[in-house]
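Undergrad: Have a look at these structures, which come just after this line.
Just so you know, all these numbers are worked out from the coordinates, no wet-lab data involved. None of these values were measured; they are calculated from a predicted model. Cβ atoms are built from the backbone, for glycine too; each structure is taken alone.
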Structure 1
Amino acid sequence: MARGTIYRVVFRRRREDKTDYRIRKRLIMSGSLRVVIRKSLNHMNLQIVEAKIEGDNVLTHASTIELKKYGWKGSTGNLPAAYLAGYLLGKRALKKGLNAAIVDFNGYKMTGSNRLFASLKGVIDAGIEIPHNEKVIPEEERVNGAHIAQYAELIQKEDPSKYQAYFSQYLAAGLTPEKLVEHFEEVKGAIDKEVQ
């Protein structure tokens, strides 16, 4: 960092590897709205952001935490929840007259069809135009939770004690994991009804 007699401190977010300012500059210079997708271990947070000189202006947002309002009983850290949060964001954006944006993943490692791309698919399916590559979008069976339901059926047949341990949160919430696909469709329908 020190060069000669002048000591220049690098921006804190750059030192912590939180922001790549070269990518951020290109995104902002495009002049487009950005769909900002951030993830934690148990949640997804999505925003549609407009870049301003004084700072970013959040136009609308959605989170997997909000899915409980629409009746979601499953985990908030899986692909179906990520998709539903994206779908909710897309519906809210359309209601405000926003219909096109670009995606901002902020340097996340792109490893196959993960929760980030499930959220992106939800935003696109809601009707927002976002340039993307179809190869990275997860299949419908993974997005609606069919893979979780199949795994639950398999585990229940093989070892009921493992089934109770693996899906204890689902069962405590009153949701049998085998019916996750139907539950997913119910919640998606509830979002459609409320956000029009």
Structure 2
Amino acid sequence: MAGRSGKVRTPLDEAGLLEYAVRSLSSKMKSERDLRRKMIERAEPGETGVAAVEAVLQRLKELGYLSDERFAADYARLRKENERFGRRRVAQGLMRQGIPQGLAGAALETAYGEVDEVALAQEYIARKRMKRPEDEKETARAVRRLLGAGFASQTIWKVLREWGAEVEELDVEEPEGREGSGEA
């Protein structure tokens, strides 16, 4: 398999895969699914490679280096604290990372259980330096940005009204998976 430099990479055995996985996890947190995918690309072809990947994944779990529960909890907490994203955006990110719905739900409840989503949306607005909308076009743009950041439509209407924008509540279709979002 050709790498970035065009060189042919030698497939890795179990020991090489373990070293590769530890290096990969040290640079960026990963879900089990993502790490498995990366290792399969580097493993020997066939059953031997698949067995080596599974053995390395099991070893990483035993060592405490790989845990989807910890990954989901850290991912949700960091997206909430650093990015100020809404619950829906973080839930979508967890699904993209291959986290099972039950684990994702538990991580979201832990991270967002006591969060005032209106206050979080206001923090997001401050972080992105969004300006108060002056007309309908700017209001629509603000709504799109806040929806994209994962906030519920009810939260967005509250924030816009507090901002002094004249808005009519529209029935915005929320994506699936909104149960327990903490909306008021």
Structure 3
Amino acid sequence: MKRAVFLFTILFSVALAVNAQNVEAGTSIDNFSLPDLDGNVQTLNGLKGKNGAVIVFLSAQCPVVKLYNERINQIAADYEAKGIKFIGINSNATEWLDWVRSDAAKVGYKFPVLIDKGNKLADKLGATVTPEIFYLGADNILLYHGAIDNDRSGKAVTEQYLRTAFDQSLTGKKIARAKANAFGCTIKRVSE
């Protein structure tokens, strides 16, 4: 029995990897459409700013997201005026709409949160945890993917990965670190 479960897990992981888009820096991300918390369909191209967008995978229950919520809101506010808009995505099959809506209102996200029912966008991008960041330029080219910074608690941050990527990109410089391993809670997928 244990062997069958192990084999299933391996095959499932391979299937996810095959279906996931290659999300290395320089990859073009297709426009997508998903419903927001009020059921209105929104698109990447309709929500992004003149200098791009940040897709941030969120969760209503993840303790790591809860530690990051204030920082996420602050970064979103700081860079919205510079033409970079945040788009929250909830792909967790275990979180129902009213719960996500209530959590978003309590947190006071300064950006729209979209529902990725069936975790199709998460699968396409290869997102695995919350919070996980995908920073796209105005042309939907992936510029940075991964963690927001290097400390989940926020008390000992020594590297501001996302802010550094923004600042380098906005000044026309090449982003020195286009990837940092994201950490947090796993996205609870439909098939799990």
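Undergrad: Kindly point out which one of 1, 2, 3 the value 1.12 was derived from, the read-out being Rg/Rh (Cα atoms, Kirkwood Rh).
TA: 2
Undergrad: While we're looking at this one, here's another question. With helix-only ellipticity at 222 nm (-39500 (n - 2.57) for each DSSP H run of 4 or more, over all residues; to 500) derived from the coordinates and found to be -19000, which of 1, 2, 3 does the value describe?
TA: Only one of 1, 2, 3 returns -19000 for helix-only ellipticity at 222 nm (-39500 (n - 2.57) for each DSSP H run of 4 or more, over all residues; to 500), namely 2.
Undergrad: May I pose another question? Suppose distance in nm of label points 7 Å out along Cα→Cβ at positions 116 and 140 works out to 2.7; of 1, 2, 3, which structure was it derived from?
TA: Derived from the structure labelled 1.
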